[in-house]
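Peer 1: Each structure below appears as C-alpha cells.
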Structure I
Amino acid sequence: MTLRVGRTTAAMTAGAAALAVLTPATAFAAEEPSLQAHQRQQLRWERCSEDQPAALECTTVKVPLDYGDPGGRTIGIAVSRIKAGSTAKRHGVLVMNPGGPGAPGLTMPAGMEPLLPAEVRERFDLVGFDPRGVGRSSPVNCGLTADEQGLHHPYAAGTFGQDVARAGNVADKCWSKAGDLLPHMTTRNTARDMDAVRAALGERTISYLGHSFGTYLGAVYTQLFPRRADRFVLDSALDPALVWRGVLRGTTEAAELAFTRWTRWAAAHDATYRLGSTPEAVRAAFWDLIGQADRTPIALEGQLFDGNAIRAQYPVFVQVETATAFVAALKASTAGAPAAPGTTAPDTSTPAAADTPAVDTVDMDNVVSAAWAVMCGDAGWPRDPEQYRRDAVRDRAARPLAGDLGANIQPCAFWKSAPREPATTVDNNVKALIVQNEWDPQTPLAMAKGMRRALHGARMVTVTGGEGHGVLVTGRPSCADGDVTRYLTTGRLPAADRTCG
C-alpha cells in the first residue's frame, strides 16, 4: 500500500455482475441506456499543464457517482495519455495507477515513459488518471491536521483515549466535509471508472500497470471485467484477502523478518558501524537506543526521535545499509558525535517512503482523506475500541518493532456507514504478471504470494535479495525487466513462477 507518491509528490447489481462476463464487443450493448450515454462521450484533449511534457494530454471522463443509479449525479475523472510511439505497432492502452489508495496518477505516464523500454512505448498509449476522490477527480478533503494525517500511532495505555478521540475526530471531519461522496469512494467503483475510461477511449480491452494499492485495483478489475483485461502487470502486490486492516498488520509482521535480517547484516559489518559483532549484540544495541530515546529524544539532522519515532521508521530495515547508517548515526548522536557526512533520517513519514513512481506534487490532506475513504468503504472494520486495544497489546508483544503501529485504532472504527458492497473476493483465471522484491516493506513477499493464489492464471517473478517497494516503477535495473517487456510486447507469460537474483 502506498500513501505517498515519489519524493515530490492514493455489490455489483445483478445486471452489472452479468456484464462482467460479456465479451468486449457486446458489453455496453446490454447496459442500461443511461450507462451507455456515459461511454459515448466526446473527449476533448488538451495539454495537461505547462510544467508537464507537451505530449502529456488531459481530458475528463464523466462517470456515475453511484453505479447503482447510473442516471443520477455524475463526477469527472481526470484522465491523461501519451500516445504510442508507433501507429503501425500500436497494440492498445496501458492504464497506470501508482498506489495509495489516495495517490494521484494523472502525471504517471510522463514519469514512467522514460523508464519503459522503447518496444513497450511504441506499442501502447500510456494512460494515467486521478482516481475518484483524488487530485482533479472530485477530491475528498477532510481538513486533517498533521497529527491526524499520520497513519501509525503507537499504543500506550495512558494515551489510548487520545488515539480513540483522534480516530473519531477524523471520521467526523470526513463525513462533515464529504459525506455525499464517501459511500461511493471504493476500489470497486474505481475499477468501474477504469472500465468507463476504457469505453470512452473506444478500446475493447485495456492493459495495465499497477503498483502497490494499484495491484489490488487491477485485481478487482480482473474480477469484475475479466474479458476486458489484456496484459496486466502488478508491481509489489497486496494480498486481496487482507484488505484492509490485515494489510496494516501484515506489514508490521514482515518488518520483524526484515529486522532480523538487518541484525545479521549489521553484525557482519561491525568494523564499519560498531553496532555489535553478533546479531544478538546488534539487537541489544538497538533496543538500548530505543530506551535512551524514550528518556531523552535523540537529535539527528534537525529532527528529534523518541523511541516510538525510531520504531516508526521500520520500513527502512529492508534496506540494510541505509538502516545501519541511520541507527549508527543515532547512536553517535547520543554520544555527542556528529552524523557521518550525507547521513539523513529515512523518509518514512507515510507508509511508502521511497521507491514509488514520482508522479506529482500532492495535497497530503487529500491523499490521506481519500485513503481513509477507500479503506473504510471497501471492507468492514471492528467497531469496538477495546478490540483495537487488545490487538495492539498482543501485536506489540509478538512483534516488538512495530506490531502496535499496525493494530492501533483507526478512523474506520467510527465510519458513519458500513460498506455498501462486500469486499471483493479475487478468484479468477485472468492472466497477469506479478513482480516482487523479496524484501519489500509495504507489500511484503507474503502478500504478493497471496495475490498469486488469488489470480490462478498469473505468473510471479520474485527478485531474490531485492530491496524496497517497487520493481519496475523505480527505474532500477532488475532481473524481472525482461519478463515484463516480453509480456507487454508479446502477451507471453513465463512458463512458471520463477525467482531471479
Structure II
Amino acid sequence: MIVGVMTALLSALAPATTASGSTASATTDPLRPYAQQAPRWQRCDAEHPATYTCATLKVPLDYGDPGGRTTQIAVSRLKASSVEGRRGVLLLNPGGPGGPGLDLPVSVEVDLPAEVKGRYDLIGFDPRGVGRSSPVGCGLTAEEQDLERPYAPGTFAKDVEWARTVAAKCRAAEGDRLRHLTTRNTARDMDLIRAVLGEEKISYLGFSYGTYLGAVYAQMFPRRTDRFVLDSAVDPARYGRGMFQDMAQRAGPAFTRWTEWSALRHATYGLGRTPAEVRATFWELVARADRAPVDHGGTRFTGDTIRARRAEFSRVRQAAAWVAELKRAAEGEGPDPSGGPDPSGGPERLPSPLPPTSARDVPPDNEAASAWAVLCADTPASWPRDPERYRRDAVRDRARHPLSGDFESNIKPCAFWEPGSEPRTTVAGEVPALILQNEWDPATPLAGGRAMHRALRGSRMVTVAGGEGHIVNGTNSCADESAALYLTTGRLPAKDLTC
C-alpha cells in the first residue's frame, strides 16, 4: 500500500535522484516542496468506480528555475484491485505528442488483464500543456490545424505562409512558455508524480510517441525505472522530421503488399488480376479524382485526399474495400449491393482516451498546438530554416515515394519555431524494456521499433508477424501475454519473439 506522503518522501528522497536528473540531499533539493505536495484526490466522475480519482499537482515550468513560474499537471489514479499483491504504480501515456492521458486508467482502448490491474495503481496524466494540464492554445482555425498538405508548385507559397502563421500565432499566444513544453520536462514531471506518490520507482506503458517519452525518462532517471513496456516504438534517432519521412518510405512496401493481396482477390474487389493491374487501377483513380473529385459517402475525394489516406494500406482488407468503393463511385455506380467489407475509417490514429470531464475548458486547438509545441521545441536541429529546402525535398520525395513523400517532406511550422530550453536526449543504454511492434505499422514503422531495440541494449522485442495497424495492445494475445508476464513477474523473454 502507499504509505503517507511525508513519511515515504523522507526515505525515498534522502538521498535520491531528483526530478532534475541530479543527486541532492533532501535538505538542499530545490524540488522538495513540489515532491512534498499532498494531492487532494477526488472522484473523477460518477460514471467510473470510486477508486478512480483525480488530482492536480504543481510543477516548475522551468526546472532550471524551480523557484520561478509553475504549471499544473492533472493526474488520475485507479487503485490496484489487490492490496496484498500490489507492486507499485504503472504510468500510462497515449502518445502524440499532444495526446491527453488522464482517462487512460479507465479507457476501453487500453486492454490490461486483471493480474496487471491487481498489482498496479494505474496512473494517467495529461502531459504539460495538454488537456487539463495548463493547456496551450494558439487560436488556430480548423484549416490551420490541418497537417495534410501535399506539395504543388502553385500552393507552396501558401504552405510556407501556413507554417509561418502557426508558429507566429503560438508564439504570440503562449510566449516563453513554449520553450519549456519538452519531452525532457514531461519526464521530469513524471518523476515528480513518482515522488508525490511516495514510490521509489515507476513502471510504465507508453504508446507511439509515448515510447520515446518512456525511453527519455529511463535515460534521465535509470534508478527510478522499473518495468517499461513500449508499444509501437519510435526510432529515437529519427524523432523529429525524420519520423515523417520514415512513414513515407514505409508506405511503399505496404502499398506493394496491398496490390499483391488485392490481385489474389480480383473476384471480390475487381481491382486487377495482377499487382501491376491493381497498381494501375489505383493511380488511374487518383488521376481521375484530380480531374473531377469523386463523391463518396458525402466526402469529395481529390487525388491528393485519396493519397492522404496512405495509412489505409497497412490494413489490406480495409484498403481493398475502400478503393473498390471509390472506384464504383467514380464510375457512377452505387455502393456494393452485397455490403462488402466496411470501407469506412480514416488515417491510422492512436486509440483516443475518453474526453476529459472538463474538455469544455480546453482550447479547441489544444491537440494541434501542444503537438507542434513539443515536437518543434524538442527537435529544432532536424528542421531546416530555409523554405526552399522543403520544396526541393518534397519534389524529390514525391518521386521516390509517390504515395505520400511530398506530404511528409513539405514544410511544417517547426521551420519557424523557437528552440526549446535544452538539447534533446540521446537514447542509449542498458534499459530492460519490452518493445511491442506490428510488422505493418504505418505510423511507427517496424524499422523504428528495431532502432529503439538497438538503442536500449537491455530490451527485448516482440514482433507481431503480419500485424496490421498502429498499436499492438489488445490486438494479439501472444504479445499481450508477453507484456502481462513482464509487468507481473519482471521476467523479460529470454530472447526476441515473433508472434
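Coordinate-derived values only; no laboratory data. These numbers were taken from a predicted model, which means no experiment stands behind them. Cβ atoms are built from the backbone, for glycine too; each structure is taken alone.
Peer 1: Quick check on the output: 5.7 is distance in nm of label points 7 Å out along Cα→Cβ at positions 147 and 491, derived from one of I, II. Which one produced it?
Peer 2: The structure behind it is I.
Peer 1: Ranked on FRET efficiency 1/(1 + (r/R0)^6) of positions 307 and 379 (r between Cβ atoms, R0 = 30 Å, to 0.05), which label among I, II comes first with the largest value?
Peer 2: II
Peer 1: Here is a follow-up. Distance in nm of label points 7 Å out along Cα→Cβ at positions 75 and 371 computed as 2.8: which structure among I, II?
Peer 2: II
Peer 1: Right, here's the next one. Of the structures labelled I, II, one was used to calculate mean count of other Cβ atoms within 10 Å over residues 99-106, giving 26.9. Name it.
Peer 2: II
Peer 1: Let me ask something additional. Which of the displayed structures (I, II) returns the greatest value of distance in nm of label points 7 Å out along Cα→Cβ at positions 179 and 331 on calculation?
Peer 2: II
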